[in-house]
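Below are structures written as structure tokens.
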Structure P
Amino acid sequence: MSAPLPTPAPIVTVETKPFWDATASGRMLLPRCTECATVIWYPRSWCPACLSREIEWIEASGRGTVYSHSTVRRGAMPPFNEALPYVLAYVELEEGPRMLTNIVTDDPDSVSVGQAVELVFQSYGEGALPRFRPVEGD
């Protein structure tokens, strides 16, 4: 059995602070453009679809599907080399955007494209990183 995935603290900016503050309390907020309704990932202060700066924060459902994935089995840098193998994936969030993340599972070979996943948080001390796990019974 490999070690748990490392949880390095993120670099928090003015644009990402609402996101990271929410994860620390077990919630996932996403920016949404009030001009064109695009839900944005990675958090920023402007809309990549229409360039508007009119952004609001909405609570995400925490549900998504695996869009693409790869199981990392070697070549990882410390401290990730202790957690081999692990799954790196793009998850398509129910709200629309795709997020690069990890799938937390004891069986990396069971992860598949289109698989339903749900949000989990892994603490890094002062906050938490959003990751996903397969939905039970899927």
Structure Q
Amino acid sequence: MLPAAELSCFGGGNLRLADVRGPAVINLWGSWCEPCRDELPAINAVAQRTDGLVHFLGVDTRDLRSDAEDMVTEFGLTYPSVFDQGEQVRIALKQAGIPVTLFVDSTGKVAYLYNGTRLDEATLSNLVKQHLGVAVPVG
């Protein structure tokens, strides 16, 4: 299951991560992380193509909130992001670093955790289909 971390939303309010239900893709990133910066455009593109089919959520970790907000604006991210200054999520998932991408099913269970090479649109689309059962529309 997802960690029970209570995280601050960039648009205001809070989100309890354990309440997220899928199909969802949750990506842990930081403005200081070059692989994260490399894959965010692909994640944003797939998020736009699956709008209404798959929920996307960004979890900014080990960062300054202002730097993270600037990055959301710089990349034009269209999906919501939350701030995890204390790295609660990464630590709970026992991951050494980021980026990390979670694929969450309708019960809130992590169906798959990806921490491999930088995601591109094709790889992410394949993982969404394989682990969430959603075919990503061609963009």
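Where a number appears in this text, it was derived from the coordinates with a stated rule and is not lab data. Not measured: the values here are computed from a predicted model. Cβ atoms are built from the backbone, for glycine too; each structure is taken alone.
Just checking, which of P, Q has the largest value of distance in nm of label points 7 Å out along Cα→Cβ at positions 18 and 82?
P
Quick check on the output: 32 is relative contact order in percent (Cα under 8 Å, 6 or more apart), derived from one of P, Q. Which one produced it? All intermediate terms of the calculation are to be shown ahead of the outcome.
Numbers: P: 24; Q: 32.
The structure behind it is Q.
If distance in nm of label points 7 Å out along Cα→Cβ at positions 26 and 114 is calculated from each of P, Q, which structure is the one that comes out at 3.4?
Label of the originating structure: P.
Tell me which structure, out of P, Q, gives 2.5 once distance in nm of label points 7 Å out along Cα→Cβ at positions 50 and 74 is calculated. Numbers along the way, then the final one.
Working: P: 5.1; Q: 2.5.
It must be structure Q, since only it matches.
Any idea which of P, Q comes out highest on percent of Cα pairs over 26 Å apart? Display every interim value, and only then the final one.
Details: P: 26; Q: 13.
Comparing P, Q, the top value of percent of Cα pairs over 26 Å apart belongs to P.
Using the calculated result -9500 for helix-only ellipticity at 222 nm (-39500 (n - 2.57) for each DSSP H run of 4 or more, over all residues; to 500), pick out the matching structure from P, Q. Could the numbers behind the result be given before it?
On the way: P: -1500; Q: -9500.
Matching structure: Q.
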